[in-house]
Structure 1
Amino acid sequence: MNAETVMQRIAASHAGQAQRMAGGMAWAGRRERALARILERGLPDRRDENWKYLDHPRIAERSFDILPRSGVGAGQLAPWLLPLSGARRLVMADGRFEPALSDVDAGAGVSVEDLATMLASDPARAMRLLREPGDGADDRYALLADAFSADGLVLRIAAGAAPAQPLYLVHVMSGSQPGANHARIVIEVGAGARLRLVEHFIALGDAPALSNLAAELRIGANATVEHLRLHQAGAQSAQLESWVVEQQADSCYSQHLFALGGRLLRSNLDLALRGDRAECRLAGLFMVDGERQADLYTHIAHHGRATRTIQNYRGIASERGRGALNGRIVVHPAARGADASQSSRNLLLTPLAEINSRPQLEIHTDDVKCRHGATVGTLDPAQLFYLLARGLDPATARSLLTFAFCEDVIAGVPLPELRRGIEELVVGRLPDRDVIRSFR
């Protein structure tokens, strides 16, 4: 399907639904401007440097029609929920905030607002909160969300607040019919506050749905955010996400990303270390098999002095699975004393699997410590021989070594109950899973 046809389908979908989109005239005007920019510039494709590995036809063939309200019930959701005792739950179903399934009173210092309600009651305030995406290729799907969205969530953590329990944000695709959702999320963490956020993506059905999330996270001075993200969507789900994160002085942001489900995932992270001594720690694991794809892109910009980035990613591909990690770190002239490191290690378990890893450093000052490393290969023959020499059969030995490769990232998850759950999901994706469980 060529680009012109895709643009025609987007325009037709928007025209057919514009009258039903919430938000009033002010937001409708912004949506129309965003649509015009998308139709003029098009969606990213293989000619765009940071999008060259993504399976664009798989996205183009999806319906862009907005999914109706899903009617997901608590009983349908319950079997999928993670074992997070005491966590305050927030639920987005097919891109819409669902107060009936959520703990709206999320605790002292925590404010939760439905974006659709805000757009109806105070559109000027909502538009001040929502960043207007740029024209670059990396912002095009966020721009598409601007053109279609009138739903989402605004979450605020007051200055100095430190909720005792995690906030558990569940993204549910009902999977009942083909279609799309284009949600917006804004999270503001005040100065000196602490937030532990667990984000979980699931699909209840097998319809080929498209989820397009545009999210913003603003972290105040001396604030700390731990962000744990688990993609566990169904075999036909396609997830696109654009996260924009800004950190002020002495703030700390850590993210643990686990891509363990879905037909296609494209995850964009654009993070700016604005203030002095701001720090981010990023870790991730993707596992792709069958014909699944996970494509991760991170852009980290060091602006403040003595800022720090640590990235540690692992990827595993088997059968015809395809993975990509494109990590770019830019150290600006004023960012003296910056410290940045990237590590990307990847395993290919079968001959037709594919992983592309591209660590990149762009440095504009001399007073820095920057390093990166990337490997793509098979299991270490020496380690495999060691296990075979001690009586393990080849399949079990390979599975144990693969799990050990993953454990380097899983061990960093700070919540023990979540760490155990992720370990179980990873083991469940490996051959000889019962034997591996006996070793743990």
Structure 2
Amino acid sequence: MDFYKYVLENKGLIIEKTKELLRIPSVLTEFDPESECPFGVEINNSLHYMLDLAHSDGFVTKNVKNFAAHIEYGKGKKIVGVLCHLDVVPQGDNWTHPPFSPIIKDGKIYARGSSDDKGPTMAAYFALRFLKQLGVEPKKRIRIILGTDEETSWRGISEYFKTEEMPDVGFAPDASFPLIYAEKGIFTFDINGKTTDESLLTFNAGDRYNVVPDYAECTLSVDLKQEFKKFLTFNGFHGEVKKNKYIVHGKRAHAMQPNLGINAAFILTDFLNEHIDNGFTKFVSKYLSFDHLGEKLNVDHSDEEMKEFTINPAVFEYDNNEFKIGINCRYPKGWNKEKGFTKIHNVAKKSGFIYTKLSDNPVHYVDKNDPLVKTLHAAYIKHTGDTETPLMTIGGGTYSRALNKAVAFGASMPGRKDVAHQVDEHIFIDDLLKATAIYMDALFELTK
């Protein structure tokens, strides 16, 4: 069967349904486990959009209390899982086009969630739908599992697996081709403290631990407006003063690659340190500013296979002389966790502040010679002819780590710029279509 030809014949339908899903602004606004919409109305709308679509196409579905759901096709004891998510990060500023009004331009669909992860979710869904339409009868059950807060705390998928079976193998269409067989460990922590300085009234930057903050603002009891304008001009930074707010604009990026962003909080604290004496700003500049490798904290590490340790100070809250700095780190195999945690704790304690570890998800690793990896890689090669691009490891954390054995598999093609979590996020239509065919082949081979 020529799966790609069949996909091309249905190109218009794939694009239409993808745009419909992208119009739903499924950003987490609240979490109420007792609510009918535990992650807010819009995420719930996205979940039900997919379930309604699956019902109309005759699939078996199950909704687990609106925390997560699955779409199932095939028969058998074993399950192949495809782990997708419908939540997206906040839109950010300075989009060329409205982020929840998808637009096609230069062969790309622009919208928040187009690459992470609604576009790839649609590729996986249509792969399943087209297999069904072509009369393929899998000898295993295929489950597309729909998560709802992958970008935050994974509470949806955690609730799902309290009652549902664990797939035997699977993949997450939430990264890049040809395949990602290993993901760095991820841990988050807070630094909390108090200061006595009366010059800094408030300071805020960032809204998610897994995003480089592109906006920072502060208010002061002293007038530094002229100095601030000179600082911005001299250094070529973007910012302004609005009434009593000192504002800096940076560049958003995913926390797994903080070097691709410009952390607005670093710029603002560096300016403040030139003019005020504040323990919070001093700590940021001494131990965190413009150091995505953790060298200032002396926790840096590199692994030949999984590359460097990275650190992303992401959330900054300061008010009434009390502050919180929320930090997200990605560590490769071989990094000594306990030694690293101790070093951070000691640095905070030495400064008179408090270190609190919030979470730690260990390194996720599947051997490159595993049959799952070889089967998926073969499907990719069949539809691209690419035998040269190596299999990868990443610093991101996909839903693949929610399974005992799973990898991240597409949907972005090699050479594409990583636009996840960034302004003007997009997916190439050719990639969306090619990924659909690759997923068809992969699922067909995994369930023969």
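Since every read-out is calculated from the coordinates, none of them should be taken as a lab result. Everything quoted here is computed from the prediction, not taken from an experiment. Cβ atoms are built from the backbone, for glycine too; each structure is taken alone.
What to note about this one:
- Comparison of 1, 2 - label where mean count of other Cβ atoms within 10 Å over residues 337-344 is highest: 1
- Origin of the value 1.00, where FRET efficiency 1/(1 + (r/R0)^6) of positions 153 and 201 (r between Cβ atoms, R0 = 30 Å, to 0.05) was derived from one of 1, 2: 1
- Origin of the derived value 23.1 (mean count of other Cβ atoms within 10 Å over residues 169-176; candidates 1, 2): 1
- Computed 24 for relative contact order in percent (Cα under 8 Å, 6 or more apart) - originating structure among 1, 2: 2
- When FRET efficiency 1/(1 + (r/R0)^6) of positions 273 and 289 (r between Cβ atoms, R0 = 25 Å, to 0.05) is calculated for each of structures 1, 2, structure 2 gives the greatest result.
- When FRET efficiency 1/(1 + (r/R0)^6) of positions 321 and 385 (r between Cβ atoms, R0 = 41 Å, to 0.05) is calculated for each of structures 1, 2, structure 1 comes out greatest.
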